[in-house]
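Any read-out appearing in this document is the output of simple, stated calculations on the displayed coordinates, not a laboratory observation. Treat the numbers as computed from the prediction; the structure is a model and nothing was measured. Cβ atoms are built from the backbone, for glycine too; each structure is taken alone.
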Structure I
Amino acid sequence: MRQKLYSVIIAGGRGTRFWPLSRSRKPKQLLKLFGPKTLLDETAERVLSLGGSDRTLIVTVAEQLTAVRKELSALPRKNFLAEPEGKNTAPCIGLAALEVIGRDPDAVMIILPADHWVSDVPAFRRTLKAAAELAARHDRLVTIGIQPAYPETGYGYIVRGKPLTSDGTSDAYHVKRFKEKPDTKIARQLLRQGSLWNAGIFAWKASTLLALIERYQPAIHKSLEKIARAAGGKSLATPAPRLGSVIAREYKKMPSISIDHAILERAGGEGRVLTVPGQFGWSDVGSWAAVHQMSPRDTDGNAANGNWLGIDSKECLIHAPDRLVVLLGMRNAFIVDTPDALLVGDLKRSQEVRDLVDALNKRGQRSYTIDETGSRR
C-alpha cells in the first residue's frame, strides 16, 4: 500500500474561529494551541509514515502558501498546491486528485484537515490504513466516523447502514445517509441509532473521485479537465504562468461546495460510500471552548497560556503570552490578548467569534483580521 498511498492535507482555513490570535494570513492550522508545534505540523507528523514525505501533499490558498511552506520546510516544494481562492473542499480535493492521478493512476488518497487534534496516533494510523485498504479493494469512497462521546450539535453525523461483511471480518459499514449539525433532540436519537461523528477524513482512489465528480458535478469536472490539459502532464504544484492563469480562471467558474454535499451525499444514496469507526481521541478544535476543554486545568478549572493571575475566577481560558492579565470574579470566560487586539467573551458563545471577524470586516477594520500584528504596527 505504501507505494500507492498519498496523504493530502487540506490547509486553507480563513482564520476566523480563533481571532484575534488567528488571522487570514495566520489561520488556525498555523497556531500552537497545545504545545510547541502548530496544528499543521502535528497533522503532517501523524501521516508521514503512511506514504513518506514524497507522498504527503499540502493544499492551501495562495496567500498562505509561503507560511505553510515555511512551516513544513522538510517536504519537497513540489508537494504544495496553491488554490487561487478558497472554494470549499470539493474543488480543493478535486485539484489534489488531479495531482495524485498524474503521479500514479492507481493511487489511493487519504484526505484530512490540517487543524484537528488526535490523542492516540498509533490508533489513528491503523484506522487510516484500514480505510485506504478498503478504498483500494472495493473501489468505494470511505469516510472515517468517530464514536460519539455525547450528543454534539456542532458536528455532522454519519448514519450507519449494514456491515460490509456478514461474517465480522471487516469493521466497515455502508453509509445510509449523512445528517448535518442536528439539534440536541435529533443528536440524542442519532447516538441511540449508533451513528458516528463525521470527522471530514476520507480515503478513496483518485480515479474513483474524479469519475464521480464528472458524474455529479459536471461544472467542476469541466474546469478540472481544462486545468489538466493546460498542465500537459506536469505537476500542478509549480505552475508556469500560463497554467497559473488557467487555474485562476477555472477556479472562478467552480461552485463553492463541500465534498460532502457535492459527492458523498449523492454517492451514499447509491451504495458507494463506506464508513470505518475510529476511536483515537479526536476533536476538530472548533472553538476556544474546545481548547479550554482539551487543555490542562487548575483546581478551579482555569486553563492558561502566559502571565496571568486569577482571584475568585473559575472555568476560564486565558491566552496572554506578552503581558500580565488579571481576572477578578470571572466565570466561564475566555481572554485572548495579542499585540493589537484583546478579546474577552463568554466561553459558551465562543462559536460566535467568526461573527466578530465579519463585523470588523464590514466596519472597514480589515487590518485587524488580515495578519498577526495589524497594519498599524
Structure II
Amino acid sequence: MRIAFDHQIFCLQNYGGISRYFSRIAEEMIGLSHEVGIFSPLHRNAYINDLPGKVVRGRIVKEYWPRTTRLALIVNHVLGQHAMKEWRPHIVHETYYSRFSPAPKESLVVLTVYDMIHELFPESFSPRDSTTDLKRLAVERADHIICISESTRRDLIQLFSVPEEKLSVVHLGFEQFKPMSDGKQVKPVKPYLLYVGSRQGYKNFSGLLRAVSSSVRLRSDFDIVAFGGGGFSVREQELIGELGFSPEQVRQVGGDDAVLADLYDGARAFVYPSLYEGFGLPPLEAMAHSCPVISSNTSSMPEVIDDAGVFFDPARNDEIIGAIERVVYSDSEISRLIERGRKRLDHFSWQRCAQETLSIYQSLQR
C-alpha cells in the first residue's frame, strides 16, 4: 500500500504532539513494508528529519523568514500536491486542517481529529481564528475520520453531526524520554508538583495555583514547576504573588525531552488540571517515569488514565486539594499509582496505534 502524509503539521511544528504522532506511525508503517511518503517540501520538523531520506519529499529549514509562515504553507501545498499527484498514493492522511486537500482525485482521504477545543472553548482563541471552519471542511471531504479518543468521537458527533460509521477511535502511543546523561540538570531542593504544557484558559493552570495556595500544608511543603508553555506572563506573575507564593516557589522551565524526563523523574507528583483534552500524553509520560498522576476527571482523562490516577473535579478547589494531599503525603498511595501506571502503559504503544490505523486504511480499500 502506498500511503502519503501531507505537509501541514510538519510545516507548523518544530516539535509537538501531532507531528510526533505522524512521524511515529510513518516509522511503524515503514517497518511493516508499506510505501510511505511525507510531502513537505520546506519543513522545520525535527521528528521527520530522523526518518529515512527517501520517505520525506522535502528538506528541513531551521526557521521561515519572519512573517512568511502563511506563504510557506501555500508553497508547500502547491509543490506537495504536484509531487503527490505524480506519486499516486492509495491513501492520503491529512495531518491538519486546511481549506484544500492535497490528495489526488483517485486517492482515499483519511483525517485525524484530535480534539474539539476550538468549538468548546472559543473564548481561548482569537475571533479571527479559522480552525473551526477549516476543520469542518476537512471533516466533510474525508472518506474516514480517526479520533484519538472516544471523548473526541462523541464531541465530533455532537458538534459536527458526523455519521458514526465515518468515525473510528485509535488511541495514541507514548514513549519514554531519556533523562539528561551529563547530569547538568539542576534538581530542585524542595519537593515539587509538576505541571506540563501550555497554560491558556482551559488548561486551568491558574486553578492549580489557587488550589495549592489554599492549602497551608501544600503551599508550605511544595514548589510548583511548570514545564513548557513559555515564560510566565505579567498577569501570571501577578497572580503568583497575589496568592502568596514567593517568586522562586513557582518556576517555569523550558527545554527538550531530556529536561522533561528529569522533571518527571524528580517530581513528587504530576498534576493535570485541564478542563478538556482530546487525549493527553503527559499522564502516560509521567507513568513511564514512575511519577504518580493526579488529574481532572473531564473529557478524555478517565478514558486514558483509567485506574492509574487520582481524579478531581477541576471546578472544585477542595477536590483538587484533597486529591493532591491524598497522594503526596502517602508513600503507599504513590507506590500504588506507580504500579498501576506501569500496567496501564501496556494499553498504549505506537505499534498498536500504527496497526489499528493501517487496518482502517485497508478497510477503506475493500
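When distance in nm of label points 7 Å out along Cα→Cβ at positions 20 and 36 is computed across structures I, II, the figure 2.9 traces back to I.
Out of I, II, choose the structure whose coordinates give distance in nm of label points 7 Å out along Cα→Cβ at positions 44 and 300 equal to 2.5 when calculated. It traces back to II. From I, II, which structure was helix-only ellipticity at 222 nm (-39500 (n - 2.57) for each DSSP H run of 4 or more, over all residues; to 500) = -12500 calculated on? Matching structure: II. When semi-axes √(5λ) of the Cα gyration tensor in Å is computed across structures I, II, the figure 35, 27, 18 traces back to I. Comparison across structures I, II (criterion: mean count of other Cβ atoms within 10 Å over residues 28-35) gives the highest value for I.
Upon calculation of relative contact order in percent (Cα under 8 Å, 6 or more apart) from the atomic coordinates, which of the structures I, II produces 20?
Value 20 for relative contact order in percent (Cα under 8 Å, 6 or more apart) corresponds to I out of I, II.
Out of I, II, which structure matches 0.70 when FRET efficiency 1/(1 + (r/R0)^6) of positions 76 and 268 (r between Cβ atoms, R0 = 41 Å, to 0.05) is calculated?
Traced to structure I.
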